[in-house]
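Asker: Below, each structure is written out as structure tokens.
The numbers here are math on the coordinates, done by the rules we state, and not lab data. Bear in mind the structure is a predicted one, so any value in this text is a computation, not a measurement. Cβ atoms are built from the backbone, for glycine too; each structure is taken alone.
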Structure I
Amino acid sequence: MNRRDFLKAAGGAAILAGLGGRAANARELPALKAAMDDFVAKKLFGGIVCASNRGDLVCAGRRTLDPADGPVTAHALFDLASVGKTQTAALCALLHAQGKLDPDAPFTDYLTEHVLAKENCKITVRDLATHSGGFDNAKPYMIPDPKKMMEALYAKRPVRPRGEKFDYACSNFAYLGLIVEKLTGLDLDAAARKMLWGPLGMAHTTWNEIVGNPDAVEFAPSTYQGPKRKIGEHNDVCCLYAKRPMGNGSNFSCAPDMLKFVTDLLTRAKFPKAYYDLLFTPCFEKDGVRRSFGWDMRGTSWQFSNWAVTTFSDAAICHTGWTGPAIAVDPKRGFAGVVLGSQEGGKANTMGPRMQLLEIMARH
């Protein structure tokens, strides 16, 4: 097997042993390492790991922040925050490909406990996945009692008609995660391990907390809402309080595992055609925002992915997360890339740098 075939098939899985600034067997890309070191020096990120299907697996910065101890490595497990939503979407897409989930059915057909189930609800599963169903990002369910949290989540109401506008709302993906659990009879971690992570060989990814794991990455106190966290607890308050996997994200993964996920999306190698088609087909476009099922796509204006500073094509899908990650797949350029970072500088100051790192890998 030649190097290109190895990277395509393994997604970089065999280069887990990288330490410090450059992982073993990864390509040399000085512009990438220089940018990563610069972002760490400016305290935008505590640590960063970048990977791509072009052969990149590069590390910069530290795994822990206080005290700063040990370089971040390719083994490092980052809280994915909202990037985890792409895996909730993937599970829904797999259920769709199996004929078990209709994206255009009212979501309350699957979640009969929701208050809207008795009100002739028209909000579809697809509406949830494109953040266009009318729910806003208010979180009245942020209650440190799992039972009361679920009651409040099922009682949340939309604030506008479906399809009126894009309004990013974590509750949309919490509902999608609950639908996955209803249809599989498994919690999200078990469902993902059986349907997604297992087939892709993502052996280090989990939706459960990883307190005590020596590869867990520490995040800056500025990224937390609510109580102080131990290293390896969920950054997201909803996931922290729920004490169970939730579809809005905050699962843990490392760069080589995430590279397997995005490389498969690029090569369409493992799952049925309907799975990939659902995730890559634009199905909402309004006010400059363009979305596929669970993913950002290039629009004329953007508030999450900072597409303006990239040359990704209109076929690309991307997602970012509060804690510092960004992933992208561009079929027209044959590119799949991962940036996992522990942001210290805030979302507004680190969103552009994440996209810059993806752009550097995609251009070379």
Structure II
Amino acid sequence: MIYLTSLFYLFYFAVIGIYIIFFPKILQLSGYSASQIGILFSAAPLVRFLVPFLFVRGFKLGRSSFHTALIILSLSVLGIYFSLEHFYALLLSNIFFGVGLSLILPYIELISLQEIGKERYGKSRLFGSIGFMGVALVLVRIMQEAQTALLFLIVLSYTTVLFAFLVVRRSHAKQKENNHTESLESVALLQGWRLWLGFALLQVSFGAFYNFFTIYETAHGISLEMTVYLWSFGVLIEIIMLYFQGALLRKNLLVLLQLTTFVTIIRWLLVYFFAANLPFLFLSQSLHALSFALFHSAAISYLYQHYKNKALAQQLFSGISYGLGALLGALLSGYIYQYFPSQLFLFSALFAALSFWCIRSYAKTQNS
């Protein structure tokens, strides 16, 4: 099973790499404003936020809904390809793209944690980082026009769909397909509001990075090729962390969450103060190992061991963090960059600081 999940992660995050690194630049070259780019990139997170609440209301998280998500993702990438010049059609395609993503990854994550375990999870998940970095290094060399990146997006999306299907087909995990009508309180969403708000705010801070880092750095005189190297370096460090993080995940997970959010504050401040300084930019990217890789693994591991309704907890984490948080991050970063471009990553540091405060406050309630 670990081989199939590794291949799924490889291709899934190659798709994410194209979408995050190259798609904002493609949209900018196609004539879209910063605020329009922010709106387009907020569509997928919006549905990732809304979809988990369907499961709270009784929608079943099972193989049937998963297979439906594979079909939706397959059609939505075609929609993105054919609607590039039409804002509202492109927005609709991004919405359905988000629906597919919001169902596929959390379901595979649950299977990975159940069948592989949190200590081996990183060694499978690191292939996603390899896919993310690999597609960036290839496309920066061969991309002559937007259509090239979009064709890569289609091919890799369909390959992702294939391996996602195979993972679920081979899975021996006993998914709880009929036990998702529990209330929102079954995962203590309100009781643990500080934790969930912290998760969301950290992803708000990532909005500038995921949606505007390429545009921001090229505007500061860093070439597109060097910007891709910066992305790739961050992912390389992330791969190393994912491989060796097993021992760390046996430690206090709430301490790890506090550490990683604090490091994220430092990371965004480095980008803010040294936007055109390559050594400091590479230093900031090295912190991706903590602010993303270790944070993500610690978060899903904590939720997996803390809540009985594990599937719903993972869905809500995806929805609240990579849904609501990413939605607000995309919208806010778009308007901040349009009106206060030089302050973009200062705002990111502020959101990360608020995230740190929330998670630290939550940890204190658990220790009292």
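Asker: Once distance in nm of label points 7 Å out along Cα→Cβ at positions 136 and 224 is calculated for all of I, II, which comes out largest?
Answerer: Numbers: I: 2.9; II: 1.6.
Largest calculated value belongs to I.
Asker: Let me ask something additional. Could you figure out which one of I, II the value -26000 for helix-only ellipticity at 222 nm (-39500 (n - 2.57) for each DSSP H run of 4 or more, over all residues; to 500) was computed from?
Answerer: Numbers: I: -9000; II: -26000.
So the calculation was done on II.
Asker: Ranked on relative contact order in percent (Cα under 8 Å, 6 or more apart), which label among I, II comes first with the largest value? Don't skip to the answer; put the middle values down first.
Answerer: Values: I: 23; II: 31.
Comparing I, II, the top value of relative contact order in percent (Cα under 8 Å, 6 or more apart) belongs to II.
Asker: Comparing I, II, where is mean count of other Cβ atoms within 10 Å over residues 104-111 highest? Mind showing how you got there, number by number?
Answerer: Numbers: I: 17.8; II: 23.1.
Largest calculated value belongs to II.
Asker: Going by FRET efficiency 1/(1 + (r/R0)^6) of positions 112 and 200 (r between Cβ atoms, R0 = 25 Å, to 0.05), which of structures I, II comes out largest? All intermediate terms of the calculation are to be shown ahead of the outcome.
Answerer: Values: I: 0.20; II: 0.60.
Answer by largest value of FRET efficiency 1/(1 + (r/R0)^6) of positions 112 and 200 (r between Cβ atoms, R0 = 25 Å, to 0.05): II.
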